[in-house]
Structure 1
Amino acid sequence: MDRHMERSDIGEPVLTAVMPVYNGEKHLKEALESIGKIQYKGLEVILIDDSSSDNSGSICREYAKQDRRVRYIRQENQGVAASRNRGLAIARGKYVCFWDQDDIVIGKGLFALLKKMQRESAQMGMCSTRRLIGNKAGDYEKIQEGVFHGGEVQKGLLYPLLFRGYRYDFLKSENYFYGSIWKCIFRKDFISQNRIRFQSFLHYEDDWLFLTKALCRAQKAVTISEAGYCWRVHDASESHKKVYMENLPQRYKSFDKHVLTYLQQEIGDTEIINEFRKVNLCEHYVELYRNAGNARGAAECKECRKSMEQYLRETDYKRQLPGKKQLKTSAYRRQAILKSLQYGGINVTFFTSRICDWLEAWVNHMQWLACWERKCKLK
């Protein structure tokens, strides 16, 4: 047994929650307190400390001592994907889920989802989520009540994820959600049998890859409209860190090759695949410009612009831009960047992106405005 592991002496758990931890002392206590409020003996929580240098390890050890359902492991720094895979490998529950160190778990919604999965013998389930900015919480991901069988899983859940923010005739579902893994519960044997694991190409897309693979393979899934999780927005969160990623165009090439391989195997409709290619590239263009805004120093900025221009031309960006016609009007940043690319060109769009960065930062610090923007997206 790992010398850093503190085992629980309770019976076999029903649900295992895996939580990677890395230098999260600021919000970790509140996250663990939300878990502690869940009065469910069948819960197992595995805290994977990825070599934190702050007090996160001490906080985790203390909670493991207080709550027999909590297990604590410290490992050499390997990243969030490796941490989740380790937790998945040692999870003892029949069902498994994945939480982040700075968010709030909503027990009532979470276990409503678990009960529905058990009742329907589902392989996976998804719930709605909320978002916390400062002290104000609002709806974030909107998921309708449903039970999906066979091909319905792809049409009702996979396609809305692949084409989030776009309007297509084949999108019949009103579900609006991201590739985040927090809202999901999976049957562990389903994950094991299909050899689904977390993989890291871009350090923040491992959720999306795991979820899309699961939706490709699932033959029965359930959803509930009730929220079971609340995402905290703050500057230190992975999705909001302003970190420049080197060689992002090359990473996208590797990512796309991997993604298209399994999507082509699982989705028989050529039209769907072709439309996804366009939409996917348009999404890359938007994120490349966002990443460029994080470059620092003349040399880094020059190299970033050079590699971006090469990637845009290699992918023949003007041929992909018609895909933006399907964008919803509420996709503000994507609309601005793609229209700027179409009518202003590559260089003008660097300035457009900077303006978008400034506006997004301003909106996120105006809680009422951020909530209004979210309502527009969920309509």
Structure 2
Amino acid sequence: MNLPLEGIRVLDFGRYIAGPYCAMLLADMGAEVIRIERREGGEDRYVSPITAPADKAGEGPMFIGFNRNKKGITLDPAHPDAREIKRRLIASADVVVANLPLDVLAKLELDYDSLKAIKPDIILARVSTFGHEGPYVNRVGFDPVIQAMSGAMTLTGVPGVPIRSVVPFEDFGTALHTAFGVMVALFHRQKTGQGQIVDGSLLATGMMFMQSLLAERYVLDIVRQQQANTGYTAAPADCYKTKDGWLVVATIGQPMFKRWARLVGRPELIDDPRCVDDLARGNNSELINSAMDAWISKLTTEEAIQRLEEARIPCGKVFQLGEVFDDPQVKARGLFKFIEYPDGIKPIPVSNTPVQLSETPGSVRHRAPTLGEHTNEVLLLLGFNDAEIMQFRQSGVI
């Protein structure tokens, strides 16, 4: 089966999450993605290793997951003898993905003007923390920096110190925005022949994700505080203790609230002025949570799920990490692929393509590359011969 992006070549100069995850989404849909690393390997290759080679650092799950379906080569792009390799790579490519600071892009001649001089219709997907204009253009940062600057950390957790999310959602969100931008740019190029810059930034993602709470504060000057898992604008919307575990419940809207009130034996709350709408219920969450706690504490988690489901009220068990893989829905949807990786202790779970197309579904087709695994293969395809490749190795270019 032909995949939608077959015939599209992507050069992945990314690192850590935002760039590599963006390129991974393109690879899952059939693009030929070439991951380009330093000769010693990128920093993200060795984060939290789960493989155990005898003679070197092991690879981590972030690298193994985000670099499946890619080829991998080593290259020192700053080496003076690397210029011809870069030129041929760029001339053969459709998209360059790079989450590198603007000054580093320019130094490595991976900025848009340099790329366009080689391939006029090239698409540059550049990902940064703060964007490529403004006073912060040369500042560096990671996901937690934007969780902080967007205001998200001040509303996460219980009252006290600011708390970041364990999931780096600013990174993942930026990768998704950038991959969408690449697809739009490819569609535009197909119609016009023009390349362009796709500019993704964590700061823009943070503002987008927090826009509702930011707008509420700006317009109404409502000052929200940390309140753990309790919802701000609806109730019951919290995490509740059952006889044998924890359950999260999220309700919104009057019909759902009425069903919940009848289910827990508190129908009088339906006409209580403190529960007149979602906002009122959010403001009186203690009243509603006490009713929920009294009802749910007498039930096991599975009993509570069954009764809430019968009333069509959204709920879910709070899983420990080890329980996730055994969930029947996770299994039925095939949300993980278990792949063998060199020096792996056992097959490694890699999340499957997160969006599926009915006619041309993406897939996990092969594992992430070992360091420089495809260097010779790619350079031979670019027209270099074995002697030239050997010379590159001896001079420290690859």
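What follows draws every value from the coordinates through simple rules; no lab data is involved. All figures in this text were calculated on a predicted structure; none of them were measured in a lab. Cβ atoms are built from the backbone, for glycine too; each structure is taken alone.
Below, the figures for the structure above:
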{"item": "Origin of the derived value 2.6 (distance in nm of label points 7 Å out along Cα→Cβ at positions 34 and 74; candidates 1, 2)", "result": "1"}
{"item": "For 1.05 (Cα Rg over 2.2 N^0.38 Å, for residues 122-337 alone, calculated) the corresponding structure among 1, 2", "result": "1"}
{"item": "Label whose coordinates, when mean count of other Cβ atoms within 10 Å over residues 154-161 is calculated, return 12.1 (choices 1, 2)", "result": "2"}
{"item": "Among 1, 2, which structure scores highest (criterion: mean projected area of the Cα convex hull in nm²)", "result": "2"}
{"item": "Relative contact order in percent (Cα under 8 Å, 6 or more apart) derived as 16 - corresponding label from 1, 2", "result": "1"}
{"item": "Read-out helix-only ellipticity at 222 nm (-39500 (n - 2.57) for each DSSP H run of 4 or more, over all residues; to 500), computed value -14500, structure in 1, 2", "result": "1"}
